[in-house]
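What follows is a set of structures to go through.
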Structure I
Amino acid sequence: MSSAYVSSESAGSKPQAHEIDNRPRYLGFGLGLRPQHYADILSGDPPIDWFEIISENYMHTGGQPLAALDQIRARYPIVMHGVSMSIASTAPLDLTYLQGLKELAKRYQPEFISDHLCWTGVHGINLHDLLPVPYTREALDHVASRVATVQEILQRPLAIENVSSYVEFGTSEMTEWDFIAELTRRTGCWLVLDVNNVFVNAFNHDFDGKAFIDAIPRDRVVQFHLAGHEHNMTHIIDTHDALVPPEVWDLYRYAVERFGPISTIIERDDHIPPLSEMVSELQIARYIAEQMLPELKSAQRQRLRA
């Protein structure tokens, strides 16, 4: 398997026409927005800088979810994060879905829109899972073409997230990190770097998570994801239902050192604790980042004085 595949057509190439001049702004430390926390967010002033929403939860709906999001968006920046674009599928792109995504973005003006480097189904069936792709030249050409189409439809760069996986393809011709790095170079897309997923895959597939992080272009990462997982000794499952473990915090520290100030969130999708507990955990991320980047603490003090 190649560890440094770069296509001749993209090596040293100029940014694509759909690539914006400036990366999304630094947002600080946020949480994945969950309905269990609506009331506490709206009734108080928790020390949370921004929220990430699951796009599908607010598309083609109304009532309380949109009413709550309207109020939260008035107070906080948001990012839209999808789970069913199926960017790597061989099935045609769902143009109805993409139009709904574009309309939601028009209403809430997110800092950016993201989804996963995966496929979620074929033949009109959504498997409700984030399935991995073979890291081949053919797959890279296919995904890059689809990312370019999505960016043309949305009229903005897409941010792609690395996913957790539990199997590898024998046909892969390059590493996961080289595939991702080349995809960002070809398309101008951004990257949501899920630090927990890097750790999970490093254990499951026996590679060095730091090597993954070292291979990712510094100028493409716009967000870090942090989450907990289930360690089964022989394999790890990405569950988003527990505290961020110490080993993931260590890898996050390494990522902050390499990439600098990157917008960071903690995700929790099951066993969701009270908002106060999520905020306490988020403070660990803030503390680590301020340790590694003292200028962040200085900037925070200036904001408080202002």
Structure II
Amino acid sequence: MNHWKELSALCRQLGCCCKCDEPMSLHTSFQIGGPADAFVDPSQESQIAAILQFAKQKGIPWRVVGKGSNLLVNDAGYRGLIIHLGEAFSAMALKGDTMIEVQAGASLAQLCWFAYEHGLTGLEFAWGIPGSVGGAVYMNAGAYQGEMQQVVRSVHHLDCNGRFGEYELDELDFSYRHSIYHDVKHTILSTVVQLSHGDPEEIKAKMDDYMARRKSKQPLEYPSAGSTFKRPQGGYASALIEQSGLKGVRVGGAMVSQKHSGFLINAGGATCQDVLDLIKVVQKTVQEKTGFQLECEVERL
């Protein structure tokens, strides 16, 4: 496949940046991953549409990523195109009194702070989740009894044929760490969240409390993808892993965190294969010792 010069020329014409052989370790919270053939940073919806149409015409595999906070990339990299929605695609604005429209590349932290500054409550649970808004909608991210499905009202997207569309809340098929975007290859462009008026001091106090809990319980000092496994019905992944005697177990540079057993961390120089092998060790041991089957939450690229 030798379309990268054409893609670079198209990106120059569109006014967005295109890099070849970009290390994905620079774009994932695990700090793991080999080079992507092409890495594009758009700032406008029309740019994304044109790039997707080019990829379809040339038969180029592609993937959209945000903060890479729930992504494990192969050591050999990605043979295809990465469309990165980051700071250049992170605008947000009030829509009416209690709604915010926000682009998919904005971080959850940016959205939470914007809500706080405007005295809007409902997003405090997301303060400290290290992902993008698009990724949070895709995964129905949540914590502390809150989930994105509680605040999302609509999502604007682009399908693989370059057509714009929108899903309302009742079409998003939200469930535990799932949305309709797991089943259709659409690119999330922006979302509208519905919040409520609140006391800024109370909002900030709740945000501070959640952040303090995260810092005390989670190994934030190490690269990771957060909770590695989904919560199994009838149990908690971290408790089952600890019960199985796996705290601190290592494979190469990957380790089960001693601070929070639900986190598999990059303890230093971990490869994708290290993490995958450790995932298998944890799944096998937990099933043998507790009978529970742990399903991986982290997505592999």
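All of the numbers you see were taken from the coordinates with simple rules; none came from a lab. Computed from a predicted model, the values in this text were never measured in an experiment. Cβ atoms are built from the backbone, for glycine too; each structure is taken alone.
Observations
- Label whose coordinates, when helix-only ellipticity at 222 nm (-39500 (n - 2.57) for each DSSP H run of 4 or more, over all residues; to 500) is calculated, return -12500 (choices I, II): I
- Structure with the greatest value (metric relative contact order in percent (Cα under 8 Å, 6 or more apart), set I, II): I
- A value of 0.94 for Rg/Rh (Cα atoms, Kirkwood Rh), calculated from one of I, II, originates in structure I.
- Per distance in nm of label points 7 Å out along Cα→Cβ at positions 27 and 163, the highest-valued of structures I, II: II
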